[in-house]
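Participant: Next up: some structures, all given as C-alpha cells.
Every number in this text was worked out from the coordinates using simple rules, so none of it is lab data. Not measured: the values here are computed from a predicted model. Cβ atoms are built from the backbone, for glycine too; each structure is taken alone.
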Structure 1
Amino acid sequence: MRLPLVVILATVALDTMAVGLILPVMPGLIGSVRGLSLADAALWGGILSAVFAVSQFACAPALGALSDRFGRRPVLLVSLVVMAADMLVMALAQAIWLLLVARIVAGIAASTYATALAYVADITPEAQRARSFGLVSAAMGAGVVLGPVAGGLLGGIDPRAPFWAAAVLAAGTAVFAWMALPESLPLDRRRPFDLRRANPVGALWAVGRLPGLRPMIAVFALLQLVGFVYPAVWAFYVEATLGWTAATIGASLALYGTVLILAQTGLVPLLLARLGEVRTIRAAMLLGVLCLVGYGLADRAALVWALIPLSAVAALATPVLQGLISRSVGADRQGEVQGVLGSLAALSMILSPLIMTQAFFWGTGPGADIWLPGAPFLVAASILGVAVLVFVGLVQKAQGGGSPTQQSDAA
C-alpha cells in the first residue's frame, strides 16, 4: 500500500474519530450551557445535528469544486485546521448560540471525506478504485467505532474533555497530513471554479448531465436514505422488540462496526475479482433487502444477532458503487462528483431520520393497529428494492451485464 493512501486512510479515521469523540457528551454539554433538562437538551441536540447536516449538504459541492481548482491537499489541510479550531470553541463555549455557530462550521469542515475520496481517485488506477474506496469506508468505520468509546471514557472525567481531545486529534492529523501528504491533482488536470456549480442544485445538474451517471447517482441517494435507518432507530427498535440494555446495544454496534471493517478490507477485493463491480453491488443490495425484511419481522434476539454481520456485509454496496461512479468521470471532476455524493449523503442524514422515526411511531404508537417496531426497516427494504430495480434496469444494462471481463473491456 502506497504512503499517500495510508496517510489518507489515517486522516479519515482520525477525522471521523474526532467527530465521534463528542457524541456521548453532547447532552451533558448542552445541559451545562443552558441549564436544561434532558428532554430540552435532546431538542437542542436535534437542532444542532440538523444544522450540521444542512451545512454539510450546502457546502460539500463547493469544497469539491475548490479541490478541483486548487488541489486536494490545501482543502484537506484547511478543513482539518478549521475542525481543530471549531472543537476548541465548543470546549470553551458558554452560550448555546456559540454551539450553534460551531456546529455550522463543523458541518462545512466535515466535507473532508468527499475530498479524501477525490484524492484516492486521483492516485488509484480506475480498476482498483472500488477496493480503495472500500478501504476508506473501513477507515471511516474504525473512527465511528473508536470515537464514541473514547468519548464516553473521557466524558466520565469531564463533559468538555472529549472536545479538547478532538481538537488535539484534528490538529495532530493536520500536522501529519501537512508533513506526509503530497498533492494528487496535477496542474494540467485542474478546472476553473464555477460558482454556478458550487452548490448542491447546480453541481447535481452538471454531474447528472454526464452520460450514464444519473441512474447511478439516483441509486447512491437511495442507498444513503436506507443506510441512515440504523442510526435513526436502532436503539429504539431493539429496546422495543427485545428489551436490550445500553450495554447490549453498544455490543451490537461494535459487532456491526467490526464486521464492516473486515468486509471492506478483506471481502471487497475477493468479490470484485470474482464478480466484478456491478454484480457485487447487485448482490450486496439484494442481501440488504433480505436483512431489512428480517429486522422488520424479527421477534427473537438470535435472529437479530445473525442479521447484524450480514447487514454489515451488505453495506459494501456503497463504496463499490462510488468506485463505479468515480471511474465514469474524468480526473478534473472527481472533486465535484464526490462533493455531490457528500451533499446527497448529508441530505439523507436530514430526511432519513424523519421518515424512519415516523415509521417507528406508526408501528408502536398508541393508535397502531399492529405492534410492529420493525416498520422502519420494512420501509427501508421497500426503498432499497426500488434501488435494485433502478440498478438492474438502467445501470447494469449500461455496464454491459456486469461480468468482470465486460467491465474490464468497458474501462
Structure 2
Amino acid sequence: MRKRVLILFIASLLLITSVIAKTTIVHWMHHSPSRAMIIMEMASEFMKENPDVEIKVQTIPYSEYKTKLLAALAAGSGPDVAQIPATAMEEFFGYGLVQPITASVATAEEMREKCIDAAIDKLIIDGQLYGFPTDVQTIVLFYNPYLFEQAGLDPDSPPQTWTELLEYAKKLTVWEGNKMIQSGLGIEGYEPVIESFMRQAGATFLVSDEEMKVVYEDAQLEGLKFLTDAVLEHKVYVPEFGSRWTGFRQIKEAMVFGHGAMVGSFQVGGHPDLVFRTALPPAHPETGNRSSVLTSWALVLMSDCRTPEIASEWLAFISSPEAQKLWFKDTGELPSYYSVINDPEFSDDPLLSPILDSLNYAVPTFSAGWGNPAALLRETAYNNVINKGADPEEALKKALDEINQYLEETFGIF
C-alpha cells in the first residue's frame, strides 16, 4: 500500500514539474478573421511539435492595437512577441522595446540571402536581425477586362506606361451630361500609390540612410501632379464618384491601384458579374521605372521576453516559406522569400503572378515610425490640391515640412 502511494506521489510530482517547466509564449497581433484562424492553427501545430511550449495568442482590433500594446509595454505587462509595422522598428529599437532574433535561429546575413531587400531592410539594425517580415504588400493595378472590351481596348494588354494609363483611363470614363457614371481610374490619393508614382519618376526622399529627413525633389512633384491632373484636368475620376473600392466592386470603375490582398476582397465582396485581372504598375514613360512601394509589418521579440530562443523559433515557424505559402493563399499576404516568390504553383497563375512579379520592383516606403508620416502625402498634399485648389508644389512642400517635423519629434531624441 505504501509503495503504491509512493508511486502515485512521485507521478504527481512529475506531472506538476512538467506543467511548471512548460514555457509560455504570449503572442499579440492585430485582428482579422482569416489571420486569427491561421495563427491559431499554426500555434496548435507548433505546440504539438514542442509539447513543452504553450503559445497564447491574443488578437486585438486594429483600431485599438497600438494603444493597448504601448500601454502594456509601459506597464511591464506586454507580450513576449508582437506584430508591429516595419516602419516602427527603428522607433521601438530606440526605446529599447525589442531585442534581436536569436542568432541560432536566424541571422541578418541569412535573411538577406533568402528574402527580397525591400521586405527585410527595415528589420536589420546595426547588423542584427530584429524581426521577421509579415503582412507584406505592394501596389498593383486591378482592371476589368469586360470594361476594356466595351471601350475597344485589348483586355490582354493592360497599360504599360503612364501615357497609356491616362489614354486608357480617358477611353474608359463615361459621362451622362454632367454626371460620371463610370470612372476610368479610381484615384483617392492613397499614399503608397502616390509614393510609387514619385519613385517611378526618380524620387529618393531621404537625404541619407543616416539622416532622418526628407527633401523636396522635382520627381515627387511630377508623380503628384500626374495623379492630381488625372482628376482635375483629365477627369478620369472625381471625388463625387465615391469610394474607388466600391466603384470597382460594382463594375462602375475600370481600373484601380491597390494591394494584392484586395484579390480576396473583390472576389468575395464584389458584384456577382465582376471579373478582374491584375497587372504591374505602368512604368514611367522616360525612366522606365515600375517601382511599387512595399509596406509591411514585422514579427518581433519584445525586450522583456525571457525565453528568446524558443520565441524566435516560434516567429520563424509562422513566417517560414511554408507558412508564407499558406498566408498568400488564404489572406493575400505576399511572401518575402525568393523560394516562394518563384514557386511555379503561383508564377503560372494569371491573377497572382503579376502580384508576385511586383515584388521584383518593390522598394520600401520612406516612411518611418508608427505614426506613418507618409500619410501626409495624401492628407496635406493630394487632398489640398484636389479639394481646396492648392498649388501642387506648395502643397507638397508643406507636406514635406510636416513629415520632417514628425521625424524630428519622433527620432530626434535618439
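Participant: From which structure (1, 2) was relative contact order in percent (Cα under 8 Å, 6 or more apart) calculated, if the value obtained is 23?
Facilitator: Structure 2 accounts for this read-out.
Participant: Also, I was wondering about something else. Starting from the value 44, 25, 18: which structure in 1, 2 was semi-axes √(5λ) of the Cα gyration tensor in Å calculated from?
Facilitator: 2
Participant: When distance in nm of label points 7 Å out along Cα→Cβ at positions 245 and 373 is computed for each of 1, 2, which one produces 1.6?
Facilitator: 1
Participant: Taking -13000 as the value of helix-only ellipticity at 222 nm (-39500 (n - 2.57) for each DSSP H run of 4 or more, over all residues; to 500) derived from one of the structures shown (1, 2), identify that structure.
Facilitator: 2
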